[in-house]
Structure P
């Protein structure tokens with residue numbers, strides 16, 4: 001039997017607690033340490049999972065193979081770098097860091113120390129995304145026309161150091177790039193600041209890819225209902241995915257089904273049947289942490305690498321640049 005990976009969780013907020021819970025149930029993992037500046041919180045979670053508690057990450061004296069960094073974005077670089085330089089594998093909750101410069105420091109340090117650096121873009125592991133990716137690769141939609149993502153939430157008072165683009169829209173930037181897998185040509189965006197004291201809390205962005213696909217991302221912290229939806233339109237119809245319920249629907253273009261000829265292209269769109277696609281439900285965070293552990297054990301590149309996290313952050317920054325300058329940004 002392979003020895004269990006010894007892991008620690010840095011930051012015991014909502015995400016840190018979830019990481020600890022998931023790790024505690026994984027058969028090939030031993031959760032050995034919980035760190036949070038709040039001694040009471042760290043102690044309670046550590047006791048629950050039979051781990052040691054710490055209030056300062058530099059004082060952790062457990063033997064560690066890997067850590068989850070689940071702290072505010074502004075702290076990502078310093079904390080992750082500390083563990084990377086000690087030869088410990090790291091998964092960082094998205095976004096990878098506060099800036100591209102900080103991200104590059106982490107990526108280079110991981111290469112130098114030969115450790116895995118993974119970024120927690122958890123929607124990549126949602127079963128509906130996995131299913132859509134497979135079906136797109138099987139050409140079940142034909143030529144893709146557009147990908148549209150909606151991500152709305154009530155205002156999260158926990159987030160004070162970044163705006164909605166860096167905190168929330170990064171999920172959809174990652175998914176749109178992952179599903180389309182083409183070079184981005186240009187970006188335009190509009191942002192708004194309605195409630196947040198120092199950052200934007202509303203984003204509407206358009207991404208144009210060099211394969212002529214248009215990506216649209218609409219995100220805010222102003223909606224009293226949580227919405228997580230993805231629509232993909234192509235020659236043969238449209239996929240609609242509900243992230244929260246892990247439901248996937250395919251709306252057929254009846255014309256394509258009856259008259260599809262690649263040499264001529266699609267000449268019409270006719271409403272056809274709606275099919276609900278069966279999805280095997282799974283907690284995305286569990287799938288994500290299984291991937292992290294597996295890439296360490298098998299010594300392979302993680303599914304969401306530091307470079308992937310850097311690219312997402314670059315596109316997010318270009319969206320903010322476009323909104324601020326009120327112009328299209330070309331890449």
Structure Q
């Protein structure tokens with residue numbers, strides 16, 4: 001994954017020398033907020049009101065962070081209100097591109113630009129930083145609202161309710177204090193943990209990351225043996241933040257990122273939980289296994305230099321999950 005430096009593209013991979021071989025994720029660059037009436041949101045920046053056809057979402061079907069936003073777009077009935085452009089799964093020297101030579105890609109439906117970095121420099125010509133998905137674009141002001149997935153899903157959770165009539169709340173006030181530390185635990189141990197293992201360039205950095213992954217999975221298995229969802233009987237954003245990582249684990253992270261002590265299918269409670277979420281109305285349509293497998297194995301030539309796509313196990317996500325109770 002390359003980056004922009006003062007508006008100029010550099011295709012340099014992550015430099016892990018200064019961190020002892022450990023992968024360190026950079027912070028998102030755009031942190032504006034959509035609210036129902038355009039009033040300032042949690043970041044204190046206003047002017048972005050929830051309106052039909054005003055916002056455009058750029059995603060990769062392969063990326064778990066972008067996948068979160070597609071899930072909330074589906075859960076909250078936002079498809080008629082927010083259009084989507086899908087990048088090509090291959091992320092090579094030009095980073096994410098709008099090439100259309102792969103099923104499911106759309107090109108840039110707004111401007112017809114060739115690369116995702118062109119969206120970033122359109123918003124900020126002297127932009128410095130990583131060019132990542134998702135990107136939420138405001139067509140009224142001609143800029144990026146946000147490229148932070150955790151904040152985009154919270155906007156989608158409530159800002160457009162007056163337009164959709166969809167009052168489902170996945171970040172309820174009475175559970176927020178409990179959701180926050182759980183989100184952080186799962187981010188460190190799984191969501192970002194698999195990348196810390198996969199992109200590690202020293203044994204020490206890998207060992208630290210991979211041990212935390214399986215400590216987290218062991219805890220998750222024990223938790224889900226007793227609880228229907230992460231917060232008990234209520235499905236929340238914590239579950240939907242975790243789902244994209246779990247659904248990619250056996251097909252990508254287990255082999256490609258060397259997270260291979262066990263698979264998700266080896267954890268009965270997690271496997272049943274994952275299948276239940278996959279079968280939730282509207283969710284299976286957000287999962288594109290072809291993009292997922294292609295992207296990771298073809299794009300990361302530092303890990304897979306010959307870009308060989310593995311045969312992979314055949315997993316039945318549609319099998320009855322048999323889960324009940326809280």
Structure R
């Protein structure tokens with residue numbers, strides 16, 4: 001597989017987002033199936049694995065630690081802090097809480113290292129900006145963790161170009177991670193350019209548009225009760241009716257290009273810039289191999305233009321997040 005630069009690391013051009021092995025799109029899969037996906041990814045040449053303390057409230061990190069501790073030398077490990085599960089009401093039920101205070105980030109890192117069964121996390125992101133805490137303070141705390149040898153590089157997630165520049169002035173930032181795909185173009189406003197100017201890798205999550213561009217027909221009304229796409233405006237009935245009308249033409253472009261729909265979405269991203277690294281997630285080994293096939297797909301200028309004309313901010317209906325979730329991000333919005 002092609003390699004791309006991510007801070008001090010050379011990683012596969014396509015990584016693996018591990019979140020949906022533990023949460024996000026309905027009931028978690030079995031540990032056995034998660035194990036198969038993780039090992040298949042390593043065997044296929046994936047060398048960037050992405051998790052977070054939030055995912056499954058620690059379960060995702062625990063799965064990776066248990067399955068891959070004997071393979072630790074084979075991959076670059078990325079995890080995240082600053083967004084965790086907290087028992088806010090003292091009733092044993094964990095709630096999603098943003099907390100960028102230095103002492104919280106240090107505690108989260110210590111817990112993540114235990115769950116991941118490793119001495120060091122290669123890339124450690126601040127998952128969301130805590131608007132109560134200057135980014136300089138949060139990044140400074142992670143800089144201390146670098147100096148202590150607990151982490152090797154620092155990343156940011158879902159943050160603006162202005163925040164990136166402020167953070168980078170305190171400590172070199174290796175990567176910015178945000179949602180980016182044909183149907184989510186927000187990074188094109190300013191972040192992609194800022195990353196390129198500063199030598200920061202851009203890691204694209206949800207690169208196949210929450211499954212919209214994966215080639216299998218979605219039925220939002222049948223999503224599992226715990227599927228967080230139920231909260232996303234693009235999957236609401238009226239918006240979905242408009243968005244799905246884009247798919248026949250999209251699938252025709254994929255057929256003309258000689259690749260699967262998911263490969264088309266990923267190849268489009270890979271050709272947007274050499275500093276862009278998509279991290280599709282999957283619970284299926286078959287889909288994993290299909291995604292990785294995008295590495296061999298080259299799209300000509302005509303195909304790229306067709307895609308840009310078909311799926312863009314003017315043709316996609318609905319926001320990517322509801323108002324509550326949107327309030328938690330620090331990105332430039334279209």
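Just so it is clear, none of the values below were taken in a lab; they were calculated from the coordinates. On a predicted model such as this, the values are computed, not experimentally measured, just so you know. Cβ atoms are built from the backbone, for glycine too; each structure is taken alone.
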Candidates P, Q, R; distance in nm of label points 7 Å out along Cα→Cβ at positions 251 and 315 computed = 0.8; producing structure is Q
Cα Rg over 2.2 N^0.38 Å, for residues 51-90 alone, calculated, reads 1.15; among P, Q, R the input was structure Q
If you rank structures P, Q, R by distance in nm of label points 7 Å out along Cα→Cβ at positions 107 and 131, the highest one is P
Candidates P, Q, R; distance in nm of label points 7 Å out along Cα→Cβ at positions 67 and 211 computed = 3.9; producing structure is P
